[in-house]
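Asker: Some structures to go through are shown next.
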Structure 1
Amino acid sequence: MNISSNSLSITSTSHKTYNNQQSDNRFRDIIAHVLKPFFDLTNLPTVNRVGLRYIDECPFKDKTTTSFLSHFNSCFSTTRFSIEDSLEHRYVAFVKRGEYFIRYVETYNAKVNPISLTLDFDGSANNVPSAACLDTTDQLHILIAEEYKATIKEPVYEYMREGAKDAS
């Protein structure tokens, strides 16, 4: 947790779920635990910006366009710029979804090992009543999860399931 004169941020690298009821390590619980005493102490009526950001490193097996496309529904033009020939790709979109904003970034860098696609999702809302902050992060999580599910394919899910087995 980091508090400054104009912001409060909560960062985690250990949480694997936002609100999965089968887990006792939910990031939403941490947010709720921090927000209540923070707002009780500060009496802020409105928050200028509420955001929720996820950065995921998603590996794929081979440095081939076929392997890449079997793992992702990417925004990259792989017919124009093949993965085999690419050193770096970056795609950025900033879109409005109702009252929310989503910044979507895909980054591929051939110099990293293992080969992976970095997905960076940053959802936000402006001028949020303090009492609605947790509901807002819930809605942002839903929008980000939809984008994530629209981007990754079964081999990435399989990799995540294997990682979960290894961690237990």
Structure 2
Amino acid sequence: MPLGQLPIVEKIAVELKRRLDLLADASNTTYNTKVNEVIRPSRLESYTPKDMQIVLTTAAIAPVPELMCPGNPPAVAKRITFNIHCNVMNDEKVIEPIDSIVHMFAADVEQVVASEPLWHNFDENAINAYFLPHVRHSTSGGIDGVNVPIEIVYRTAENDPYEVR
């Protein structure tokens, strides 16, 4: 499906993934973290967690009544939360503290997402964006990492989620 035919919320997701993919670019010399892959899992996809992997998922979509606008048709405002799960499977021989690796990973994710001058409008599809508190995760002998959630506020026509307002 061509990008012009995607709902606004999906255009935002595509742009967010594009930015995160910069961390997986082999020629990346700007960021400290070298990501192996960035994935958006499908419903039935079973993926294998890997070291230095980003898994991008959607959480809640909620209305933002104070940002809705009258008109014909009216504009509805929504807030979507994306979870940016940063997975680390540290080798037992590495002496660097796992927290240092996780903190750097999260910092590079924030930096790459916000690297453009008008980063918060996601290619003119959003009104605002902001990062939420990071949520650290750890399993005994398995995957460590952090979730770096981001909330993005956008507005569409009430009767057309493909039309940005």
Structure 3
Amino acid sequence: MSRGHHGPVSQIMVGLRVVGIVGLEEALRVTRDEAPEGREDTVERLLELVSASNYVPAPPPADYRDALWREYRRQLGEDIRELYSPLDVVVLGPPDRDREMFVEMLRSILAEYELRPAIAYGPPDGDGPYPRLLIDGETVARGLKARHVFKQRIRKRISYW
């Protein structure tokens, strides 16, 4: 079914994907003005409004619902950090200052993409240098690199999701 274009396209993170939603800003404004009660009623109204101009799977996946709630809360000027999409990662290496610095840099960089790491720690495995970041079992970064190098490697990995 063809849908008409109703407004500009907003790009938002839905889980680990960037998704374009036509008319999101208008849907957020209308929903804010109507002030539905509670998260579920708010998300249902947003889904109703964005479905008029966008394909929305039925039933909408939880990460899509979460993304709409996050955008609504952002529009209200609220803190949305707890709503960032989780990303499972493994950090290998000894529990030392280098690993702490590595994890803080990881958290900071992922926050720029509205992602938060769900970290599992593992010991060194002989494939140093450490610390080492694994995503989906693949090494993404290792050692304490300059922030721009670390960010570039994570951005490259994110672009494949």
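Readers should treat all values here as calculations from the given coordinates under stated rules, not as data from a laboratory. Note that the structure is predicted; figures quoted are calculated from it, not measured. Cβ atoms are built from the backbone, for glycine too; each structure is taken alone.
Asker: For helix-only ellipticity at 222 nm (-39500 (n - 2.57) for each DSSP H run of 4 or more, over all residues; to 500), the calculated result is -6000, so let me know which of 1, 2, 3 that is.
Answerer: The value was obtained from structure 2.
Asker: Between 1, 2, 3, which one scores greatest on mean count of other Cβ atoms within 10 Å over residues 16-23?
Answerer: By mean count of other Cβ atoms within 10 Å over residues 16-23, the leading structure of 1, 2, 3 is 2.
Asker: Something else about it: Could you tell me which structure in 1, 2, 3 was used to calculate distance in nm of label points 7 Å out along Cα→Cβ at positions 48 and 64 as 1.7?
Answerer: 3
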